[in-house]
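The numbers here are math on the coordinates, done by the rules we state, and not lab data. These numbers come from a predicted model, not from an experiment. Cβ atoms are built from the backbone, for glycine too; each structure is taken alone.
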Structure 1
Amino acid sequence: MKVALDVSAAPPRLAGAGRYIYELARRLPRAGVATTLVCRRGDARRWSEWSPDASLAALVPTARAARLVYEAVSLGTSGTARDVDVWHGPHYTMPHRGRTPTVVTIHDLTYFTNPEWHERSKAVFFRRAISYAASHARVLICVSDFTARQLDQLVPEHAPIVVAPHGVDLVRFAPGDRDDASLLGAHQLSATARYVFFVGTVEPRKGLDVLLAAFGDVARSDPDVELWLAGQVGWGLKNFEAEIAQHPAASRIRRLGFVDDEILPALFRRSRVVVYPSRGEGFGLPVLEAMACGAPVVTSANTVMAEIAGATATLVDAGNATALAQALSHTLGVSDEERAQRSAVTRARAQEFTWDYSMAKHLEAYALAARGD
């Protein structure tokens, strides 16, 4: 089978959906799929390094507005589209012209349920994109059962769905000391610090306002604990920056910014607790990566993260700073023996999510689209 994968939405720094697109790009050729990566002009080099067995088509303009217009108007009728069996849009969107059977990945429905969590222009655009894909794609891939259920509720008239959960690299994200102290030291980070760790794009829906309030309570009773925040800058940061500047434990809050792949597993492993208080996601990959490292996780109840973690994470209601503080304090106080026992259970749960399974479900979606059932 020949598949064109549109990787043009993946940013230079990979996280979330970008990480998913990267994993698809490098794994599809290994799965025997003749893969063409459709990338932005001038962006072919990194994709050729990441996926050397794929063909490249550097067709897409660099600027976001021009990229989206070009996708809608021209990509579907390009020679690349005509030469493949299936076109895959892995980030909500698809060409509006052309006859190639198309698969589209839907990550989350928060653009419908909570548009205030996004920049207004993006919420409007992605609601339209999801509605269009629902009625024009041959097959939709949802990254979780949670997203599939929401799609049924919010856009009931839609193409067939294949649920393909994300996986995790169980070799890279693993328990045990991998010379973490040296690695952290090389990044000017203390290997002996007692810290609560968050990683994710800094934006309103991640619940960082709630985390800062909770950490204020935790810090008052625990004089040694620190809060380490990692992740690239998103939007809506005015209040967040002010909250950090005025925080009573500001000296114990460390901003790491975007962290490289090489150090992220060590940050999970060395943390006393990984916290992901997001109000809503399509998957919540940091939770799974932390679990694979055997780290204790505190995250939001009644979300996809709770579905992924099962009974292995401590769950609190999103937005409840008091409950989050109590959960963090309790987890920080767990003995090393109990921590080790929990780590084994958490790791076992993470092992249920593999990229091999995700790839098998993608191949199923491609076959279904190509048949046109």
Structure 2
Amino acid sequence: MRQQGLSLIELLVSMFIATIILAGVVSVVQNSRVSYMNEQEASFIQENARYATEMLARDIRMSGSTDCALGQAQGGFAHFANVVQPASAIYEGVFGVTPVEGFRAGVSTFPLAFTGAGVDAASDGLVLRFADVENGMAIQTHNVNGNQFTTDEAHAFSVGDELMVVDANCRNFGLFEVTGVGADTVTHNASGTNCSDQVFPVTESYDCSGTPPSAIFGYRKGSMLMPYRVHSYFVAESNVSPGMPALKRRVLTSAGMRTEELAQGVEIFEVEFGVNTETDRDEPGFGEVNYFVPGNEVVDWETVVAVRYTMILRSQAPVFDENQAVTFGGLAFDDRFLRQRVVSTIKMRNRG
């Protein structure tokens, strides 16, 4: 007998089976979507954490670098001629004498030059200073009367750049602002932020608070000119994704301080400093960390030999269906974001 149609029971059974199959397909698609989103958010966190860690590690290791010249503060005997005016509207607090400095959230007052506007109230601050040896340029001659260096080859320095010069014998170094440039020349007149043009090898260290001695001789052939870097790190709202926290870096340029956005999703940035209590360079314990303290508890920045920082990063978008109560290092969170805690301790190569 030929089939003429479907009974109601057969139709219901078919619809039930189709519904089960369709539900399974929808579930697989939904799970795949959630899994993909979770992987994307986890990748977002890891990539930003990796990049931020690389940038911080490089700057912390380089902090305090003056090429081969070691000043008295570093346990050496080199004389330092600093003719950069320490107090200026756009440079307030920038030209410190220490390679590292820190500010504690809720306790310290951040100088505006180091953060600009909008620093997160829960963010610590980290300031690092160093001579950029990798981008240095060898000196051919130094014209004392014309206040001018001639380099071995064409350079990329600009008027307004802050440079550190280190003598070939490593016994003298100086800091100044570039007031004029040629293809292979750099001038250091008493203008801009320079309080004097007397950035020459001397027998005693000096800065703008004293009277610079007259030039006797210039820096010899083989001395080095290097960009002077000042980098400060802190957390503020992202300029790319409004509402998203980000780790930012404030850098010294020829036009003043410029803000760079390094890594999105960094909502907590805490910094501690490793202090060494041994002052004798000949003792075995010199340069080793005795304890860590926050920036507001550091008594003498010259005793800091390491930096330990903690970052907590979160995802761009909510990941979980419901709020997740989690605690990282004593900090409680209760929302749907995915988070990761990153802790790293970096030794300052130029200290101790």
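The table below lists the values:
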| item | result |
| --- | --- |
| Identity of the structure behind -6000 (criterion: helix-only ellipticity at 222 nm (-39500 (n - 2.57) for each DSSP H run of 4 or more, over all residues; to 500), calculated), options 1, 2 | 2 |
| Winner on relative contact order in percent (Cα under 8 Å, 6 or more apart) once structures 1, 2 are ranked, highest first | 2 |
| Parent structure of the calculated result 3.5, given that distance in nm of label points 7 Å out along Cα→Cβ at positions 155 and 187 is the read-out and 1, 2 the choices | 1 |
| Of the structures 1, 2, the one that 23.5 was derived from, the read-out being Kirkwood radius over Cα pairs in Å | 2 |
| Given 15.8 for mean count of other Cβ atoms within 10 Å over residues 107-114, calculated: source structure among 1, 2 | 2 |
| Per FRET efficiency 1/(1 + (r/R0)^6) of positions 147 and 267 (r between Cβ atoms, R0 = 25 Å, to 0.05), the highest-valued of structures 1, 2 | 1 |
| Structure responsible for 0.6, with distance in nm of label points 7 Å out along Cα→Cβ at positions 275 and 299 calculated and labels 1, 2 on offer | 2 |
| Highest-scoring label, criterion being distance in nm of label points 7 Å out along Cα→Cβ at positions 195 and 291, among 1, 2 | 2 |
